[in-house]
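Alright, structures below, take your time with them.
Values quoted throughout were computed directly from the atomic coordinates according to the rules given, and no laboratory measurement underlies them. Bear in mind the structure is a predicted one, so any value in this text is a computation, not a measurement. Cβ atoms are built from the backbone, for glycine too; each structure is taken alone.
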Structure 1
């Protein structure tokens, strides 16, 4: 994806981000959760994680989940979305998930659970994994009518640069009809333009038929497409001449 200049939220925030690369923060989080043997509880489509102070601080810095305010100052609860939880469990291998605080779920069991809740979970997770593996901070994008928003660093430091839509070519996928109608594309671009974000479409293509196995993730190919709104006034060949001679 083509990188534009980041819009930092304050003076000196760029220096803070450069001194604390997101890749290093996530690596520290991985070590912290592994050493503390972090255990999370499955609650419907979400995961509830009780974190030690160090892990809680790193979860916040890496922008994973949503902190839940409680009266307990020694531990902090976080609510993780399906993609976030599975990324910590499957990609980073630093989180265990349980239904009953006793039996740890395997990665395949957790995979099957999320798939049962959302048919297109494999494609959404692949898109999330794709962005996180490139050290983008990925947050829900429902307020902008998209799947995710992508930040160069922590949302407290910088504005998000991309509004992200996952589009799959899989049969029966509920996301496959998006952006195939001109009005949908036009409305999405208008919203993105009004909040100074670039629309990034991640085309998740599947090569293989078995979506039950975790191995299907290796069969997914992600293609990037950035879509911008065409403004005719910026493309006229005679625009420069008209401006030079003062033509209205």
Structure 2
């Protein structure tokens, strides 16, 4: 599977960044992840490029390897193009009936963020394999996601904070007990104050935990906005600019 992946990805690098080739990844434990992939239209010798991992919401789960493109992905690619910033982008799809990261409906917090997670671990392994095979800038790996993917963004932060240059979790929640793990990571989180699906308290809890741990997260609350707090976030070129300005030290 991995050798097939390498050949497929090499071919996609010759296409435009908007093509988003449909691929599959098989982890060592057998977990299969369907995902879409975008690469810079032109890769110059000696140069490296940022890698963005986008994690979709519950409504885009499935097996078509397409629904995960409904929100966010195109806006991120368009923003990168406007800024003249070529990027690699991975957008995996969560299978039906599953969650990226288990969470409590009562507390709005991740419940197993300190335990192995086959699906999230497979996605992380995919990003690491990509970094080995392609000219990815090791100091510019970014993670972002919406709703269920917002929770997963916090989850990935807890597992891989040392490798993440910045994160944008949108209308999600995490495990406040793990905030110390990523208190030094640049984070800009967003949430609609009138969100009826994922209450804004989930983001407030994480911001408070981060600040208590010594972190300085950026936070934007949208007054009167319900669940869709991602459209105006990803359409804001200043948010995309901020993301690509962050680098690991």
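Just a few scattered comments:
- Test item: Rg and Dmax of the Cα atoms in Å calculated as 16.7, 51, pick one of 1, 2: 2
- Of structures 1, 2, the largest value of volume of the Cα convex hull per residue in Å³, for residues 97-160 alone belongs to 1.
- Top of 1, 2 by mean count of other Cβ atoms within 10 Å over residues 73-80, largest first: 2
- Structure (1, 2) behind the derived value 3.1 of distance in nm of label points 7 Å out along Cα→Cβ at positions 57 and 105: 1
- Structure (1, 2) behind the derived value 6.0 of mean projected area of the Cα convex hull in nm², for residues 129-224 alone: 2
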